[in-house]
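Structures incoming, each one as structure tokens.
The numbers here are math on the coordinates, done by the rules we state, and not lab data. None of the values given here were measured: they were computed from a predicted structure. Cβ atoms are built from the backbone, for glycine too; each structure is taken alone.
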Structure 1
Amino acid sequence: MRTDQLDFFSDEATSGNPEGPLIVVPCGRTKVWAKFPSAGPTIASDAYTGTQFRAARRYAEVHGSDWVILSAKYGFISPDARIENYDVAFSKLINGYYRPVEMPGQVSDATLQSQAEELVVEHGGKEIRCLVADAYRVKVERAFARWPVTLTFPIAGLRQHAMMEWLARR
């Protein structure tokens, strides 16, 4: 099957996996406000509209016991959190790979560490599976460094196209 024919967004019901890991889904550059500028504050799971976010969300809803979004502006947020439009990232796509960038408005490492602590307390010893590129991986590893958790990064190090294939085949 060709990648452009993979079913990223089937209408099959999502049940989740109560025994599954906590999934961290990266935010996306494409947001609802590009199409609807006057949308106002929007639930995070509906705010990010890009293909990669939607594929990662689908994976999280099927395979995870719960999922959060890693936003470059807000940090680790619930899919139900209301957010406003922003243009901040931890990475930039260069030659097919996401490379780390620093920019004004990024959530602080201290905030990420505090949020990570809350996730560890809430989710106990569950694996935390992070569907993030290398630039976001650095942020996640720093945030959870103080905690004895199992972090996995199944798509880190892959080019964007390979990330999408991985998500589609699961």
Structure 2
Amino acid sequence: MAGRKVRRRLTPSNRRLVQEFSDPSSPGHRNATQAARLAGYSPDSADDIGAQLLRSKQVQELIGRAMEKVGITSEPLFQGLKDGLQADEVKLTTKDGKFSDERRIPDWHARVKYQEMAHRLRGEMQKGPAVQQAALIIRLPAEAKAEDSERYLEAYFTQQLKGEPD
């Protein structure tokens, strides 16, 4: 039995989460955390449970069936994706307080987002973990030279490691 996956049954709470997640009139629609809370999971663990259940093959199949029941099939989804790859934005020009010109130009930001989505759906691009970025600005004394910056940085980090205030 090595290598065989055990398929667990979905609990009534799991099914309720799918119902809340899939129902457009539910406050938990398309929000796994809110759907988990509405399904009776603890607010403290709802975000983890919601995310975990959405990765479950069984839950994904149930959501797919629920979407098909309300008419959301692959065809309109792919058509929406195709339309998004050709997204335009409208630029309006005013003169003397009245609209004088309307131009449609490519919405490059939207097109890139739809392109990334298409690649992820095809399995060609994995969604990586979000990377947090930060900037560190250290003000050097006016008389300091560029070559002194390394010494100031070292002093700053030593001070931080010791827990001393700025």
Note: relative contact order in percent (Cα under 8 Å, 6 or more apart) at 25, derived from one of structures 1, 2, originates from structure 1
On distance in nm of label points 7 Å out along Cα→Cβ at positions 21 and 109, which of the structures labelled 1, 2 is highest? 2
Which entry (1, 2) yields the derived value 25.8, 78 for Rg and Dmax of the Cα atoms in Å: 2
Given a value of 19.6 for mean count of other Cβ atoms within 10 Å over residues 61-68, point me to the structure among 1, 2 it was derived from. 1
Computed 13.1 for mean count of other Cβ atoms within 10 Å over residues 93-100 - originating structure among 1, 2: 1
Comparing mean count of other Cβ atoms within 10 Å over residues 77-84 across structures 1, 2, which is largest? 1
To test your reading of the models, identify which of 1, 2 gives -9000 for helix-only ellipticity at 222 nm (-39500 (n - 2.57) for each DSSP H run of 4 or more, over all residues; to 500) when calculated. 1
